[in-house]
Structure 1
Amino acid sequence: MDFKRLRILRELADRRTVGATAEAMNVTASAVSQQLKALQDELGVVLVEKDGRGVRLTEAGRAMAEAAAEVATAMARAESTMDAYRQGWQSRIRAAFFPSAAEMLLPGLLHRLKDIAGLRLEAHFEDPGAEGFAGLAADYDIVLAHSVDGADVFARHGLEVLPLLEEPVDIAMPAGHELAAKQRLTAHDVAGYPWIGVPPGFPFDAILRQIELQAGTTAAQIQRFPDLRVLEALVKGGHGICLLPRYTARSGGDHGLVLRPLDGVRAGRSIVALARPEVAARTTVRRTLGLLREEARLVAVLRGP
């Protein structure tokens with residue numbers, strides 16, 4: 001059985017179209033179709049069927065794609081073992097960071113990676129909605145992701161999931177705001193104030209939905225913006241209150257911003273690293289993930305409650 005053909009089937013399962021698969025593997029769409037047909041003929045089962053103008057995997061195709069992922073993981077582990085003997089290293093790792101994860105973890109990670117001679121980390125900005133993080137693993141070696149529903153939401157995508165941080169999300173208000181007199185807040189305390197929100201689908205929007213359910217009312221969102229620093233600026237300017245992650249929010253008397261924890265609502269986010277299993281098995285990627293976890297532990301100690 002040709003491993004290259006299995007790789008094509010595995011890529012098609014993730015990328016969903018022949019064109020995207022061909023682009024990822026740097027071959028023509030015709031070559032992808034020919035290799036898939038050859039694999040079907042070799043196995044004697046239908047793996048791909050037409051779906052409108054595109055194609056989709058059959059049940060047998062999906063099963064073989066999963067098997068192909070396992071083969072790729074085994075091959076990566078074998079290559080990793082040989083790397084250890086040859087002292088060979090992947091010279092470049094591409095990682096996707098959302099903004100606050102980069103702020104928290106990237107500087108320290110780069111310092112730690114200096115001990116690995118010849119390795120270069122390319123950090124890229126990505127900040128999709130919660131459902132978009134898993135798909136980025138097709139294009140990056142490591143993806144930093146966050147979810148307000150816990151780390152388990154990423155496990156169903158067949159990826160390696162490395163939990164890094166559990167970060168509280170607090171209510172942010174300008175210094176001198178009447179809510180600042182309370183040390184802890186409830187949904188009923190905060191629901192009636194003007195809100196600076198985030199676009200629908202972004203993780204913190206789900207927390208605001210919980211607040212609305214608890215309080216039995218709809219929050220008035222006077223602005224929606226995806227950048228946390230802009231949210232901070234609007235709150236400091238007295239335009240409303242918002243939700244901010246505790247470890248990266250610029251709060252305190254010097255910054256004109258006050259944070260208060262929220263009771264009765266699951267107000268926190270899980271920060272994880274995602275990678276395809278066969279990528280996570282590579283020597284340098286595995287080492288980088290270990291250093292990333294070490295940096296996350298340090299952040300939790302230095303910035304945690």
Structure 2
Amino acid sequence: MTAPLDIVDIHTHLWPPAWGPGGKYAKPASGFAPEIYRRITTPQALVDEFEAAGVSLAIVTATIESLFGAEGPVDPAAVQEANDWLATLPHHSQSLAGFAVTDAFSGEAGAREAERALGELGLSGLVIDSSRDGKFLSDPSVRPTLEVAARYKVPVFVHPVAHPNSQALIAGAGMLGNSLGRGLMNGIAFLSVIQSTLLDDLPDLHLVFATLGLGAIVQAARGGIYGRAERAAGKRPNIYFDTMGHDPAIIRTLTAFFGAERVLAGTDWPILAALDKRSLAASLAEAGLSEAEARLVAGGNARRLLGLRDVQAQAAE
């Protein structure tokens with residue numbers, strides 16, 4: 001490549017201080033290895049690691065599941081506190097941008113916090129859980145939040161959540177079983193969207209799913225908007241997948257199915273390491289991408305999604 005890649009990692013995590021050591025909502029360190037716990041509660045650790053790796057921008061999220069658990073009530077005041085902190089991240093470093101968090105399954109309450117976080121706080125996008133209390137994204141309770149995101153033209157990252165029987169999956173296959181269960185939940189969320197009218201009703205809705213949900217594309221390929229004829233015609237709805245690393249075979253599969261313009265670089269940091277500019281460039285080339293396609297995946301697609309809101313504002317003016 002003639003110039004270094006502009007890398008945007010769409011999938012990184014930090015916990016607000018209130019959830020870190022000594023905070024009023026402090027989560028136990030035992031849930032993670034000590035080093036991962038340190039990094040997820042230390043913004044400077046993210047900045048330093050990404051700067052050394054050559055990553056231009058990290059999109060930071062703190063999910064409902066990670067802050068409040070997979071079940072039970074979610075404290076609206078605590079969600080507001082999390083978003084207030086996420087909005088300060090660009091002041092900490094220009095290499096950080098926060099996505100707002102909201103309980104999308106709480107109906108109008110979730111939509112109100114999305115409106116506040118996107119409208120008043122100016123956060124760059126939205127992160128929602130792929131499922132909660134047995135509901136997925138096509139459930140009517142989620143619609144108000146998605147309508148807010150579509151109105152602001154911001155990307156929505158649909159984050160995997162634990163499978164209800166995750167302990168059985170872990171007993172059977174270790175932590176990889178847990179990851180597979182999360183992938184199943186994310187994949188069902190994806191399928192619930194493409195079998196609903198959401199994409200037709202909300203043409204400005206842009207949804208990003210994690211690669212853990214990759215298995216769902218086998219079912220999506222059986223027909224509908226992702227049928228073979230539709231893909232051959234180049235039809236691509238506003239659904240995107242992240243790479244969760246830089247495995248060339250996974251990148252090749254994602255770009256072949258969704259198109260290079262619908263795949264975004266991501267990691268799940270600090271669970272996975274930062275995307276190194278040299279190794280990512282090599283993996284994109286090994287995956288068979290042209291230089292133009294590689295630049296789209298590395299950061300161009302994310303930059304376009306993050307800029308849609310500004311384009312809308314300029315058009316309004």
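Please treat every number below as a calculation from the coordinates, not as lab data. Computed from a predicted model, the values in this text were never measured in an experiment. Cβ atoms are built from the backbone, for glycine too; each structure is taken alone.
The table for this structure:
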read-out: Mean count of other Cβ atoms within 10 Å over residues 45-52 from the coordinates reads 12.6; which among 1, 2; value: 1
read-out: For relative contact order in percent (Cα under 8 Å, 6 or more apart) computed as 23, the structure of 1, 2 it came from; value: 1
read-out: For 0.80 (FRET efficiency 1/(1 + (r/R0)^6) of positions 77 and 205 (r between Cβ atoms, R0 = 35 Å, to 0.05), calculated) the corresponding structure among 1, 2; value: 2
read-out: Comparison of 1, 2 by FRET efficiency 1/(1 + (r/R0)^6) of positions 29 and 261 (r between Cβ atoms, R0 = 41 Å, to 0.05) - largest value held by; value: 2
read-out: For 32, 22, 9 (semi-axes √(5λ) of the Cα gyration tensor in Å, for residues 53-124 alone, calculated) the corresponding structure among 1, 2; value: 1
read-out: Distance in nm of label points 7 Å out along Cα→Cβ at positions 93 and 173 from the coordinates reads 4.2; which among 1, 2; value: 1
read-out: If distance in nm of label points 7 Å out along Cα→Cβ at positions 13 and 213 is computed and equals 1.7, the structure in 1, 2; value: 2
read-out: Which of 1, 2 leads on mean projected area of the Cα convex hull in nm², largest value; value: 1
